[in-house]
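Rule-based calculations on the coordinates, nothing more; no lab input. Everything numeric here is computed off the predicted structure, so don't read it as measured data. Cβ atoms are built from the backbone, for glycine too; each structure is taken alone.
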Structure 1
């Protein structure tokens, strides 16, 4: 995979936990103006297991 820097474009990723709930946000901006913000609330499909 090749990644290139594009001047003026930024990406920000955040992970938050509140009241035992997980939430993630992914935001893109161009020259400081946000144009896409996605919020995800992942859910658990089954019990956690240790490996």
Structure 2
């Protein structure tokens, strides 16, 4: 199963993405600044964007 984490560089997103990976989920992390997202630890995809649009 794949999930999308909106705001992956925020406090909740930084906590949620690693937990999802530990559960065996594929994660797409969406953030305005993808380089700020930590290193991937599994099936992990970084994307630039905002939940309101490009």
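Which structure, out of 1, 2, was relative contact order in percent (Cα under 8 Å, 6 or more apart) calculated from, if the result is 28?
Comparing all candidates, it corresponds to 1.
If Rg/Rh (Cα atoms, Kirkwood Rh) comes out at 0.93 when worked out from the coordinates, which of 1, 2 was used? Present the calculation step by step, with values, prior to reporting the outcome.
Working: 1: 1.14; 2: 0.93.
Answer for the origin of the read-out: 2.
16.4 is what came out when mean count of other Cβ atoms within 10 Å over residues 14-21 was calculated for one structure; which of 1, 2 is it?
Clearly, the read-out refers to 2.
For the read-out helix-only ellipticity at 222 nm (-39500 (n - 2.57) for each DSSP H run of 4 or more, over all residues; to 500), a value of 0 was computed from one structure; give its label from 1, 2. Could the numbers behind the result be given before it?
Values: 1: 0; 2: -7000.
Attributed to the structure labelled 1.
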